[in-house]
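Below you'll find the structures, each written out as structure tokens.
Only the coordinates and a few stated rules stand behind these numbers; no lab work does. As the structure is a computational prediction, the values presented were derived from the model and not from experiment. Cβ atoms are built from the backbone, for glycine too; each structure is taken alone.
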Structure P
Amino acid sequence: MNIDTILFDLDGTLINTNDLIMASFKHTFEHYYPGLYSDEELVNFIGEPLYHTFEKHDRERAEEMVQFYRNHNIENHDRLVTEFDGVFETVKTLSENGYKLAIVTSKMRNTVEMGLKLTKLDQFFPVVITVEEVENPKPHPEQLNTAMKMLCSSTENAIMVGDSQYDILAGQNAGVKTVGVSWTIKGREFLSSYNPDHMLDHMSELLSIAGVGK
């Protein structure tokens, strides 16, 4: 297999938004459902589209809850978001070696662009597929298929890198190899249970998986 395309999730994979996401979930649920969830239980919502999370609780107020969450998220974004170790250097090396790179994320475009700009990763990703560009978010393969089409790539030459089960399942559903990251907030053991083809302990390990320098 000759890898020439790498599809990345964003939150929890390239940039550390864990504190921001948890703070926004806590802010929202404490407003609408005080005391309903512990921090450990809130972690389970990470990775799926916000509307899906909130409509489970109140379909009529789901959009309102999404907006409440997003307002907090945007207001605190630059204060709480950081980059995971080795990400910038690894992505830069992949770009310099001619790999086709894309972001496939369940976030809205405005906050995706905020995160990429803050960490200076925006320069490396010509294709960014957000939840707004598709009818079916991850774990459905539509986002991945859209990204590969825009990059003129094939499933045989692509891999999906992510921190949640939705990323791994989306990759498997799209027919591409999958790579999990051990720094996932959900825990290495949990993510490994979805059988990704590879697990990273540091982002730089992706270079050898992709065959850089071979």
Structure Q
Amino acid sequence: MFVNNLMLSKEKLVTVSPEDTIKKALELIEKNGFLSIPVASGSKFFGSISKEMIYTFYYEKCPDKKCLLEDFKVEKVMRTDVPTIHPLQQMENAAHFLETKNIAFVAVTDEYDDFKGIVTHHAIFHQFTELFGLNKGKRLAVIAYDIPGQISKISKIITENGGNIISFVVVDPKSLTEVKELVVRINSTDEVFDTIKEKVRVNGYKIQ
């Protein structure tokens, strides 16, 4: 799936510019119940700013508390190393950034470096939930050796016995042996599903 199908568009975001005060940024963050917001101006993306950044900066710069939040601009506090991704890149690339970069979101920019929106953890988790078909059909988890043709064989067993496959996900269980967990969501009656499970077992597979 392309990133542009998951992103929150720029028009729907709460943002601040680098020239805004950190007081304004904090007010917007607290008003909307966010942890962080993008820093952008016009079509350009600059980074992100969070409540944690603001508090850390303020207490480091103002130990005597004589300065005010409006004394500092967002550009002095914002994080500038937020990774960007093109709208036509795959969802997996955004998920990798979110997992490895300790960020609240990935910025989406096009080939002209124009800011288009963001991809959040929530968007990625929601999509993976859809891929797993959560709450749809019946769940069949099969343990199979990691050799060619396993998906084709299991799919054939399911369809030949009246099951309609909703989703098919391969999971690496991190075991010591070369096996995979194949998680299948099937639309079928209870009777058909029981038949499918038995046929899968007869063909030498272990059901988790």
If we compute FRET efficiency 1/(1 + (r/R0)^6) of positions 13 and 181 (r between Cβ atoms, R0 = 41 Å, to 0.05) for structures P, Q, which one ends up with the highest value?
-> P
Quick one: helix-only ellipticity at 222 nm (-39500 (n - 2.57) for each DSSP H run of 4 or more, over all residues; to 500) came out at -10000 when computed from one of P, Q, so which one is it?
-> Q
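Kindly point out which one of P, Q the value 15.9 was derived from, the read-out being mean projected area of the Cα convex hull in nm².
Structure Q accounts for this read-out.
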Work out the source of 28, 18, 14 here, i.e. which of P, Q gives that when Cα extents along the principal axes in Å, for residues 109-148 alone is computed.
-> P
Which of P, Q yields 2.8 [distance in nm of label points 7 Å out along Cα→Cβ at positions 37 and 117, calculated] | P
Thinking of P, Q, which structure, once relative contact order in percent (Cα under 8 Å, 6 or more apart) is computed, gives back 18?
-> Q
Parent structure of the calculated result 0.80, given that FRET efficiency 1/(1 + (r/R0)^6) of positions 69 and 189 (r between Cβ atoms, R0 = 35 Å, to 0.05) is the read-out and P, Q the choices = P
Re distance in nm of label points 7 Å out along Cα→Cβ at positions 21 and 141: value 2.4 computed from one entry in P, Q; matching entry is structure P
